1. For the read-out Rg/Rh (Cα atoms, Kirkwood Rh), for residues 240-287 alone, a value of 1.10 was computed from one structure; give its label from I, II, III.
2. With semi-axes √(5λ) of the Cα gyration tensor in Å coming out at 38, 25, 20, pick the structure among I, II, III it was computed from.
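Just so it is clear, none of the values below were taken in a lab; they were calculated from the coordinates. No experiment lies behind these values; they were computed from the predicted model shown.
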Structure I
Amino acid sequence: MTDLTLSVAVGDYDRTRPIYDGRVKIDGVDPVVMLQSPEEMFFNAFRHKTCDISELSFSSYCMSLTRDDPPYIAVPVFLSRAFRHTSIYIRTDKGIASPADLKGKKIGIAEYQLTANVWVRAILQDYGVSPSDIEWVRGGMDTAGRPEKLKFTPPDDVTITLAPEERSLNEMLAAGEIDGFIGPRWPRCFAEGHPHVGRLFADSQAVATQWYKDTRIFPIMHVLGVRRSLAEQHPWLPGALLKAFNQSKELATAALADTSATKVTMPFVEDTLRLADQLHPNIWSYGVAGNEHVIEAFLTTHHAQGLSPRKLDIAELFHPATYEGYSL
């Protein structure tokens with residue numbers, strides 16, 4: 001039997017690198033792996049359906065399931081997870097000291113449907129701030145203009161305006177033309193030390209840690225998608241992907257834990273590992289089991305924010321072969 005030659009688009013992470021360099025094999029597959037940014041992967045997947053297997057925005061994937069002929073079926077491989085209390089940036093000279101102060105403000109976003117933004121709006125809702133309380137300004141983060149991956153009509157009570165064609169959100173934030181920015185990447189003016197740009201939560205790690213203790217939610221950002229026609233033709237393929245990507249993550253976490261010489265270019269790795277282990281010994285888990293409450297919370301808020309016209313059920317999301325596995 002000849003292995004299937006399939007295109008694979010994933011981010012360049014420690015947990016995907018063993019797939020890319022061949023240390024971990026996907027059973028029955030000869031992969032052509034492309035390491036891409038989220039923006040490139042997601043645009044290609046939802047606008048052009050270019051790859052056989054692709055990392056997908058969780059939010060955009062959920063949107064696709066409520067539309068005709070969704071191109072991908074997901075595998076519960078959560079390649080990106082992140083606490084998003086770090087993702088809210090503000091002008092410190094606009095009288096914003098708490099989440100409630102965002103009401104009536106102009107906040108920049110690259111896309112309303114971004115998974116990070118869905119989670120942030122859920123966090124803000126806990127503070128009594130609804131999406132309708134904010135004027136959302138959509139545009140490119142560092143370059144002017146950014147098309148939505150999937151067309152989206154916001155709820156009637158949500159106001160989204162387009163940034164001027166010649167202006168990036170970073171430029172507008174730096175100039176004080178918007179009052180803040182929410183997104184998965186920090187704005188360049190913040191990274192460069194702009195004197196009037198900061199985070200809403202100054203100690204965002206402490207706030208996120210307490211939020212996790214209260215909710216047990218480590219937000220899922222991305223899933224792995226496989227072309228539906230391939231999964232129908234080769235029903236073993238989704239399970240093979242789950243197996244291989246689990247093995248790849250296990251290699252990454254084992255290497256990270258070997259701190260005789262740290263595998264990432266940053267200090268205090270041991271302390272970060274200890275904190276993560278204190279939160280949960282397997283905090284970055286793949287698979288549906290153990291993540292039901294995270295997925296359910298996302299599906300509930302995704303529908304409440306008007307991104308999915310009906311609340312999706314967990315059973316709709318993933319290929320049937322990936323909900324359970326064998327045991328010895």
Structure II
Amino acid sequence: MNYVIFDLEWNQCPQGKEKENPKLPFEIVEIGAIKLDEEKKEIGRFQEVIRPLVYRRLHFRTKEVIHMEQEELDKARTFSPVIRDFLEWCGEDFKFVTWGSLDLNELQRNMDYYRIKNTLPNPLFFYDLQKMFSLLYDDGKSRLALEQAVEYLGIEKTIPFHRAFDDTYYTAEVMKRMDLEEVSRYESVDYHRIPTCRQEEIYRDFGTYTKFVSKSFSTKEEAMMDRVVNSMRCSRCGLPVWKRIRWFSAGTNVYLSLVQCPRHGYIKGKIRIKKTPDGRVFAVKTIKPADEEAVQKLREKKEQIRSRRRDRRKKGRS
């Protein structure tokens with residue numbers, strides 16, 4: 001299996017968000033990629049600027065960040081032939097590698113808009129190197145910018161950042177220095193195409209936590225009432241658990257819960273409700289062990305939310 005490391009640059013509506021095309025808020029204007037074999041040796045490169053057809057003029061912020069001139073865009077090929085060449089270049093047996101999780105979603109959203117058949121695997125698992133870097137060198141939660149990771153590993157900065165191929169080059173250099181065997185099980189799943197039925201729902205056991213991706217629902221209330229979505233089992237042994245704190249809303253589209261396994265102690269659950277392109281919603285649930293500090297923080301958060309609700313009710317009656 002090969003690794004396809006890639007990065008995108010995209011443009012947005014120069015006239016502002018109110019005039020953007022809702023089906024294509026970001027239009028890809030450049031793609032850069034490097035292919036590595038299983039030994040992380042480079043075996044290919046791909047780089048091309050793309051002429052936009054929706055937002056034909058560069059947004060001033062895009063121009064500032066990526067240092068691209070309008071003339072470079074005007075003489076480039078359009079998205080459809082470029083992406084077909086790119087997917088052919090990727091080959092048959094490969095795994096995508098990105099710095100962060102946004103590029104794969106935008107790639108597929110552009111493919112949808114230009115009616116390019118999506119032949120990528122579904123579900124689509126990939127390596128989010130930004131997350132994996134944090135798991136190896138940091139707390140697993142923080143997310144460093146690519147340039148910070150380059151500096152941390154002492155990689156010489158020989159070219160600028162913020163062009164697609166340049167960022168791909170640095171991502172590949174970071175990857176070459178990482179022990180992927182240590183974190184390879186923490187692969188990410190892309191949410192652009194979610195499960196369409198119960199049989200397709202995604203469950204992944206990462207050893208230290210589990211992740212579940214649901215099919216779509218009409219509303220978040222419907223999703224949270226679903227027994228598969230709101231069920232909790234021990235992330236280590238799979239046994240039934242005792243409920244300690246039932247699911248409660250902890251912010252916009254975020255729900256938290258606490259249970260206790262008779263063998264492995266406290267376990268916390270987190271559900272994020274995300275929107276689909278067609279206006280429906282789906283749930284991403286993670287379950288992981290909780291130490292005493294995490295349990296105390298969860299209880300305090302629950303009480304803070306309950307207290308704020310009591311205060312609002314009092315104000316409403318006064």
Structure III
Amino acid sequence: MFTRFVAPRLGWAIATIVLSTVLVFSAMQALPGDAATQILGQNATPEAVATLRRQLGLDQAPVARFVTWLGHALTGNFGTSLVSGQAVGPEVGRALLNTSFLAGVTILVGFSLAMVLGLVAGLFRDRWPDALISTVALVGMSVPEFIVATLLVLAFSITIPLFPAVVVAGQNATIGQLLPSMPLPALSLMFVAAAYIIRMMRTSVIDVMESDFVHTARLKGITTGRLVIRHVVPSAVLPTLNVVAMNIAWLIGGVVVVESIFNYPGMGSLMIRSVQSRDLPTILLITVIGAVTFVACNLLADLAATFLNPRLRYPRNSK
């Protein structure tokens with residue numbers, strides 16, 4: 001199974017990660033200015049800028065700089081921040097921990113609820129539960145996350161002051177310090193991400209309910225509850241796994257808009273600050289983490305689908 005299924009995907013995963021870093025590095029080179037000009041400001045003399053660029057290694061050719069960074073990255077050394085002069089690992093690690101906690105809450109609560117709602121909508125097709133759930137999901141797919149976040153702040157921070165509008169804790173805040181400000185960012189992400197899962201789960205349930213084996217099971221007298229739990233849910237979950245994987249990768253990679261609105265100290269906020277200061281080592285490490293998360297989530301989704309579907313496990317026997 002490893003040779004046939006996992007090995008080719010690992011090759012594509014490595015290529016995806018390397019290509020992501022190349023594209024991000026090239027995009028940063030195309031932006032005007034660099035870390036030296038950002039640190040010294042617009043009033044700095046050309047001599048001062050040139051001196052700082054030499055100290056930061058920015059006077060080397062872009063290809064040489066990327067090759068050097070890639071060689072060090074393969075050994076686990078992702079360099080030092082061009083702004084703080086400290087290793088980029090600890091700062092990115094703190095941001096990753098904060099984003100992972102926010103993503104974990106969203107996944108456990110929002111995704112579980114989305115699967116249930118999609119199941120209910122599919123089972124009650126064209127009836128009022130389906131109409132209500134599908135309408136909410138359609139709104140979630142249509143409205144940008146910054147509008148959802150703004151409306152939540154207006155409703156639950158201003159009109160009904162239940163939760164803080166922004167995260168006031170600093171970049172070094174602990175998870176305990178972030179908890180009071182967690183509900184609104186989590187709700188914003190749940191509403192947007194869960195909408196796609198609901199729609200996919202609903203479609204999958206409808207397809208399964210119309211399949212031949214479900215009709216055969218009904219003729220054999222299998223109860224609806226047992227039919228749904230034993231047959232419909234496992235079959236309907238399979239097509240939904242890739243959507244779930246994409247949303248998990250989106251969350252772990254850093255949700256820039258939501259984290260910026262709520263001033264949440266996660267990967268998205270750190271990415272924005274790093275781009276503004278042209279802190280390339282930090283940006284590249286965030287890119288690597290995002291790319292690894294993306295390929296890992298998709299690989300796990302494919303493995304889960306293969307494990308749950310015997311026809312994918314044993315393609316020769318399914319003919």
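1. It must be structure II, since only it matches.
2. II
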